[in-house]
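The structures considered in this document are given below.
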Structure P
Amino acid sequence: MNRKAARGFIFSVSAYALVHFVTYFYENAALTGMLSVLGVLILVSAFLFLPFKKIQLQLFLVLMALVVLFFTSDSFGADLIHGLQQMRNLIGLLLIVPMISWVLKEEPYIEEIMSFAHNFLNRSQKFYFGLMAMTQVISHFLLFGVVPMMYRFIDTFLKEHKDEAWENFKGTAILRGFGLSTLWVISIPSFIFAVEALEATLWKSMVLGFAFALAGTILSVIFSYYQEKKYGVDFSFVLRQEIDIAMKNSRNPGKWNKDVAEFVFLFVSLFGTIFLVHEITGLEFLLTIPLVILVWTLFYFLIKGRTSSFIVETRYYFSAGIAKQAQQFSILMAAGVLIYALNQSDVGDYVISGMNFLTGIIPVLNILFLVPFIVILLGFIGLGPLPVIVLVTGVLEAIPFPYPPELVVLAVTSGSVISIILSPFVMPVIILSSVNGLSGIRNGLQFNLKFAAAFYIMVQLFIQTVIHL
């Protein structure tokens with residue numbers, strides 16, 4: 001049954017994404033209606049394929065959506081059909097984006113970047129900064145898959161050093177780096193969805209997000225400095241020794257590093273093309289990104305003369321790889337139905353009224369103080385960064401805010417950062433715990449609570465200053 005359910009899931013997700021792309025350019029009522037049928041198949045096949053503990057959240061979201069629709073909808077069937085189409089853009093994006101990771105497997109780009117930047121990485125604080133920066137860059141390609149990938153790479157680099165001090169050093173850099181990437185990385189679905197839903201200007205949101213990602217990285221380096229002092233370990237001495245070994249193994253020993261130059265070109269060509277296509281065609285980013293990625297990945301393998309590798313990767317992805325994302329796809333589909341149900345009801349207004357009530361009692365508060373806590377709370381009940389942002393912005397997009405939309409995006413995504421680095425129930429912390437052997441509470445709350453509090457204060461100081469000026 002599991003094998004048949006997995007095949008049914010892969011077929012339904014692939015068909016859903018294909019019909020989505022077709023109906024965007026060729027409107028057809030029958031095909032659009034088919035999206036809802038395929039949405040039901042996605043949920044049913046995921047429920048049959050996944051173990052019960054991995055479908056509890058989806059069942060809760062669907063049940064809540066049905067309850068809301070039952071009591072508030074004038075047309076239960078029609079609203080349910082529309083709800084199953086709510087996440088069509090994100091399903092298409094989420095299906096295609098992982099293909100970027102196929103490119104990173106072809107050459108040792110990350111190892112060569114570390115070797116090339118050895119002079120910058122020769123002290124622990126510099127290395128920590130570089131590790132966080134690299135995690136944010138690679139997250140463009142791998143999304144939260146960057147967490148295990150970067151950990152395995154750095155753990156191989158520091159294979160003899162596995163005590164708590166080193167696990168704190170490695171784990172916090174990678175987890176915080178990925179968390180901060182959700183503030184500005186265009187291929188992170190939660191960020192681009194928040195920008196589109198709240199009608200913010202993309203480049204302004206990216207610049208603002210990047211500024212706070214950089215500030216958060218510097219703040220994290222400061223915390224790591226005092227953490228190193230607390231543990232009493234000389235990280236810099238060990239790192240210099242390991243870097244010397246890595247340099248000897250580099251396949252580009254001279255000043256010119258072909259792999260680094262190729263990686264920079266790939267990065268610029270991919271994301272430059274996304275912006276160029278958007279400007280020329282006017283297509284929304286949630287459609288532009290997957291289409292560009294698809295063509296860009298194909299061209300990479302054609303130019304490299306490795307079409308056989310592309311065929312192998314494609315066969316694996318459409319036979320087994322998609323099924324590994326069953327939990328994420330099904331949560332997204334279930335969250336979409338709930339968002340549509342909430343948006344056509346008055347629940348969103350009640351949430352905002354409750355926030356306004358609190359801000360009325362405490363005059364120094366405003367809604368942007370409270371929005372991050374909603375995101376954090378949802379993270380602690382098991383919702384990952386994407387469904388959290390989808391749910392929260394799905395409610396907020398119907399509310400007229402007196403603030404620049406870029407500030408609202410920053411407030412929401414800052415809550416996502418904190419949720420990612422603290423909650424032991426979200427995928428990044430779960431994955432990190434599975435590879436480093438520490439508990440989710442230790443990797444999350446114990447290692448990152450003080451940093452999370454400082455980061456929240458830093459972001460809110462900026463937001464509230466802008467609001468009151």
Structure Q
Amino acid sequence: MLKKISLFIGMAISANAVAKGGVSPYLPLNQVPELEHNIQRLLAISKDTHIMSKPYKARDIYNVLQAIRYEHPDLYHTLTYQINPYIQTGTITFAKATASVGTSDKILPNQRGQTTKTNLAVEGGAYLNLGDYFGASVAGIVNEDGVIPTQSIIYMGFKYAQLDIGYREHWYSPFNNSAMLLSTQAETTPSITLSNVEPITSFKIRYDMFISQMTEQRGILKNQRVENPEDREYEPGKPYLFGLHTSFAATDNLTISLSRLMQFGGGPRSVTLKDFAEGFFSPGSKDNVGEDDTDDANFELGDQLGAIGVSYSNTLNSVPYELYGEVALEDTLGGGGGGRNNAYSFGLFIPFINKNHSIRFEHSNWQALWYANGIYLDGNRNHGNVIGHWAGDEHDYEDYVAAKAISLDWNWQLNRKERFQTIFRALKNSGDQYSTSYEVQVSYNRKLARPLWGAKSWGVELYSGKDVYGDSFSKLAVIANFN
């Protein structure tokens with residue numbers, strides 16, 4: 001009882017600090033499943049929330065949490081305990097270790113390029129707020145291949161403009177198991193990001209924009225895009241990536257978002273501020289340029305992706321639900337040069353089938369040449385992985401085929417100590433050379449009454465299926481959580 005009283009006193013002090021305003025640390029993204037699932041439940045049942053990009057700011061989620069105190073007391077108390085480390089002055093927020101054995105070399109969905117052959121990974125995060133307007137965080141993954149930074153940044157500013165410098169991840173989509181534009185499928189790169197902590201005006205306007213330099217491409221077009229590929233000249237280089245996401249409340253239940261990505265420059269290609277502005281405001285005229293359209297080899301800016309997303313939350317027969325969808329496009333709606341290159345996605349999330357169960361269904365359908373571009377031989381890739389949908393890595397490296405993907409995610413809270421999750425995914429690529437792939441990811445976690453070897457909970461995870469080439473793969477992991 002004394003521990004609980006101390007905890008809530010500490011939380012009240014921390015909450016007072018959070019309420020004052022200023023900058024905020026970030027919550028984990030695809031690293032702490034139980035916390036992240038409870039946050040998704042919170043956002044689905046809360047009115048007037050309107051958050052459609054990740055990672056979430058701790059202060060944002062804390063403010064939303066206060067609105068469900070009386071209607072959903074169990075979720076309120078659980079989440080209050082879970083996010084308490086993120087609203088203090090500073091602390092270690094999470095730490096876990098995963099030991100696994102796997103077959104084949106299958107890329108794990110949304111896990112920053114890690115594969116079934118990744119045998120040992122240690123993850124953790126910590127942050128320190130130095131007053132209301134400055135802070136720093138360190139978070140990442142260490143495995144046998146090296147270090148993968150996740151949220152390792154310094155941040156400064158105030159509630160309407162927080163500046164993040166460092167390895168700050170971005171997820172531009174209302175979807176949870178995939179994102180067509182930008183996700184954690186590939187490792188992040190250093191960036192400068194500007195966003196708001198507190199929504200602006202009664203329309204709950206939120207924005208997030210960044211500039212980053214991507215990893216080296218094996219070839220960037222040097223000369224004009226001539227018709228014969230053999231006459232094109234390429235040089236290696238590191239292109240830049242600009243991202244912009246904004247969302248607003250159309251009604252209390254409906255959120256609309258707009259997202260843009262611009263991959264440009266690098267290697268032999270020079271880009272001026274004027275070029276960038278023209279490409280941003282008139283993408284159709286600065287992209288998909290043919291060999292007869294201009295004599296300027298640098299006229300075409302690079303590659304652009306955009307998306308319009310919607311999310312609607314309500315209840316039906318006292319059962320809350322969230323419906324969401326997204327139309328994504330490459331350069332312009334319908335594509336350039338008479339071609340089409342669009343992607344369509346929709347999802348349904350039921351956060352409380354009853355007290356202990358939730359389910360989520362997502363579907364995506366995209367046309368050929370997604371993540372491909374004539375200027376960049378590696379397309380929209382970082383560290384060798386696509387920057388968006390996990391299925392973008394499930395084909396031959398240079399064969400950007402049209403595809404359809406689905407996922408079904410079931411969470412079962414067996415009791416206060418035990419949690420069970422099952423995710424089913426399937427993918428169908430166009431072309432006879434590919435098989436329909438399917439995979440199942442099953443995980444079980446149990447909190448311990450007393451720590452075992454320092455771990456407060458232990459879990460096991462089985463990941464298995466067949467890939468698009470018809471080959472079987474599997475991975476068995478043991479997970480220890482120390483926070």
Structure R
Amino acid sequence: MTSALPVPRSGWPTLLLLLSGTFMVVLDFFIVNVALPSIQHDLKASDSALQLVVAGYGLANAAGLITGGRLGDLFGRRRMFMLGLLLFTLASAACGLAQGTTTLIAARIVQGLAGALLQPQVLAMLGLVFTGEARAKAFGAYGVALGLAAALGQLVGGLLIHADFAQLGWRMCFLINLPIGLAGLLFGLRFIPPFAPEARSRLDVPGALWVALALAAVLWPLVEGRQQGWPLWSVLTLIVALPLIAGLALHQRRLEQRGGNPLIAPALFRLPAFVIGLGVTLAFFAGNASFYFVLALYLQQILGLEALASGLVFTVLAVGFFATSMTAKKLAARLGPQTIAIGALLLAAGHGLMIAVVLTHPGSGAVAWLLPVLCLQGAGLGMIIAPLMSAVLASVPAAHAGVAAGVASTVQQVGNSLGVALIGILFYAGWTEPRLAFVASTVYLLLLALAVAALFQRLQCAPQPAEASCAA
């Protein structure tokens with residue numbers, strides 16, 4: 001049984017502390033892209049070193065999420081959250097003070113691993129700290145933090161570098177985490193209840209190694225393969241990933257049959273709603289990071305906007321996102337369980353309108369026409385992200401909450417990497433006109449949004465732990 005001290009009456013200090021960790025981890029995934037030119041100039045970094053600054057963080061984070069979730073189940077979620085927050089804060093300081101690329105890359109890898117320890121605990125604790133209506137609000141706030149960190153990453157990074165506080169330049173993109181992390185550590189022991197471990201067993205170390213190898217084999221070629229022109233090693237690594245995944249599944253099943261405690265309980269994948277929810281998550285996030293990626297390319301490389309101006313355009317997307325995610329409860333009351341599907345259709349409509357604007361307005365004048373479209377797309381994103389994780393984890397028992405959150409977060413990261421790789425293939429496919437590259441990429445995004453709507457219908461019809469009905 002889960003045991004915890006009473007949550008503070010308002011609950012909001014707890015929520016803010018948990019979300020601050022998620023916000024930092026996601027923000028650092030996006031903010032660094034704006035800082036790369038300054039990092040290269042200041043540290044005399046090679047192109048391959050810059051790629052490792054980005055890829056090292058993402059790969060370490062993705063490879064550790066499932067293990068991080070299981071560690072929370074085994075040793076206590078508050079303890080692992082606080083440890084992850086401490087390591088992330090220290091690694092951020094190391095990034096900001098790095099005098100060479102080797103130190104920066106190593107610190108980024110530690111950041112990614114610390115984020116993997118921190119993130120699953122947030123999702124798991126939100127489902128345990130809050131109940132009823134408060135839980136729906138908490139998961140909605142989680143979606144807001146997730147979306148705003150992604151949408152505002154470029155703008156925050158551009159503003160920090162432009163301000164050049166104390167002549168720190170790009171270093172502030174990392175050092176900004178220090179006051180947030182220190183505040184979280186200071187108040188976490190008071191406002192985050194100390195949940196007892198859900199499990200009394202040892203960590204499945206071989207399973208953790210299987211997961212890390214399998215995810216690295218999937219994500220590394222997706223991240224680096226496109227940029228290097230899909231060399232032979234990238235194709236072979238993706239092929240090797242298949243037996244690694246099969247080996248992981250076999251190891252987990254055999255361990256369960258022997259009465260052991262596998263890293264990823266096979267029972268999770270016997271929950272139809274959870275499995276379909278992972279499909280919705282994969283489809284959505286395959287179009288989420290790739291949307292930000294290709295939109296930034298369009299604004300800067302095709303329309304010729306500076307990084308800060310491009311970031312300001314992104315704020316319009318954030319406005320639409322904020323409007324619907326903050327009113328998620330009212331929207332759910334009015335639209336019912338189909339809020340996510342309607343949001344996906346709204347997003348698809350926004351992508352369709354964006355295609356029309358780009359085709360009819362070839363120059364920089366397209367920006368003015370794009371602003372209302374971006375607001376519409378942001379509104380669709382907000383309707384999806386806010387309730388998505390709550391829907392995915394609704395059927396998961398408390399004993400597996402941490403690892404299920406880790407699996408969901410891993411699928412999110414895989415979706416991000418897969419989406420960017422696929423849209424990169426489309427965008428850099430040698431189009432005769434750059435605008436057509438962006439149009440083809442947006443068609444891909446439109447199809448993914450429709451896939452989210454279709455998959456969510458399956459999720460609505462999947463058996464739930466309590467009585468549920470298939471929504472029309």
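Can you say which of P, Q, R returns -25000 when helix-only ellipticity at 222 nm (-39500 (n - 2.57) for each DSSP H run of 4 or more, over all residues; to 500) is computed?
Among P, Q, R, the structure yielding -25000 for helix-only ellipticity at 222 nm (-39500 (n - 2.57) for each DSSP H run of 4 or more, over all residues; to 500) is P.
Given a computed value of 76, 50, 47 for Cα extents along the principal axes in Å, which structure among P, Q, R does it belong to?
Matching structure: Q.
Bear in mind these aren't lab numbers, they're just calculated from the coordinates by the rules spelled out. Quick caveat, the model's predicted, so the values are computed rather than measured.
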